[in-house]
Structure 1
Amino acid sequence: MEACTKIITTLSWIRGTDKGHVHIGEDTWIGPFTVIDGEYDHITLGRGVNVSSGAQILTHDTVKRCITGREYAHIDHKPTTIGDHVFIGTNAVILKGCHIGDRSVVAAGAVVLEDTIVPSDSLVYGVPAKIKPLQKPHANPLQ
């Protein structure tokens, strides 16, 4: 039996506050230069997640506030959820309000737009991200 661990490499930035928090499941690995920003809402990373170098998982944005010269005073936010055994590739970006289903792969460089719901066992790729069913790995014939 393997020990349950959470490995967070140096140079990662993970933020939770009284407004939001970050929950990291067991057996999860977070690579260097990642940003997991739960400052304004909740981020949940399930069990056995791999977050590759440079990936960003966000819960908020300040676009409306910026382009209105701060006349729109709010910071828009929504919770973001990553299911169990999800692989997030290098430099992928997952915007606020997304739900990534279990056993899915978010390809390197993908940009998952706000409020995207990804079914379990999916491949997410491209800018903006497209979704297709993940091909199941072939079973080992020796097992």
Structure 2
Amino acid sequence: MIVLDTSVFVDAIIPFRKDRHELASGVIDLISEKGLELYEPKLLIVELSGILIRFKTIDTVKEHIESILTFINILNYHELHEISLEVALSTGCRAIDAFFIACAKRTDSILISNDELQVLNARRAGVKSFYLLKEFETIRQELGIS
């Protein structure tokens, strides 16, 4: 089971940098090919929409969100609040990061992110996590792909 940070979705959707886009798209493809379960905090919808609207039309943003929602499992705020608070208190991380880390903890998932600080905080919180930009091969191994 996997939690992808918003940064991975953003890099997959908007090719600011070719290397980041290829890694993000690649890891999403691997997850899809393996039929792995994806879990996300409901806050993903708000955060991703807020970023995408800076670069895309509202209709395109809604299409992206609707498409993503068809292949992820959403955890609501109330399911993650207490764990998020514990994560924030134990790591000092940003609130949004605490929700993604809490989602991984709650679902016993690994967290994959393009945010290195978030990965470090997730590890401090006891969550197996990977920094996609530097650990793609390790992620492939973790997913059982040689």
Given a value of 1.5 for distance in nm of label points 7 Å out along Cα→Cβ at positions 32 and 72, calculated from one of 1, 2, which structure does it belong to?
2
With distance in nm of label points 7 Å out along Cα→Cβ at positions 16 and 80 as the yardstick, tell me which of 1, 2 scores highest.
2
Suppose percent of Cα pairs over 17 Å apart, for residues 56-103 alone works out to 49; of 1, 2, which structure was it derived from?
2
Using mean count of other Cβ atoms within 10 Å over residues 8-15, single out the structure from 1, 2 with the greatest value.
2
Identify the structure, out of 1, 2, from whose coordinates helix-only ellipticity at 222 nm (-39500 (n - 2.57) for each DSSP H run of 4 or more, over all residues; to 500) was calculated to give -20000.
2
Comparing mean projected area of the Cα convex hull in nm² across structures 1, 2, which is largest?
1
Among 1, 2, which structure scores highest (criterion: relative contact order in percent (Cα under 8 Å, 6 or more apart)):
2
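Each reported figure results from applying straightforward, stated rules to the coordinates on display, with no laboratory input. Remember, it's a predicted structure, so these values are computed and weren't measured experimentally. Cβ atoms are built from the backbone, for glycine too; each structure is taken alone.
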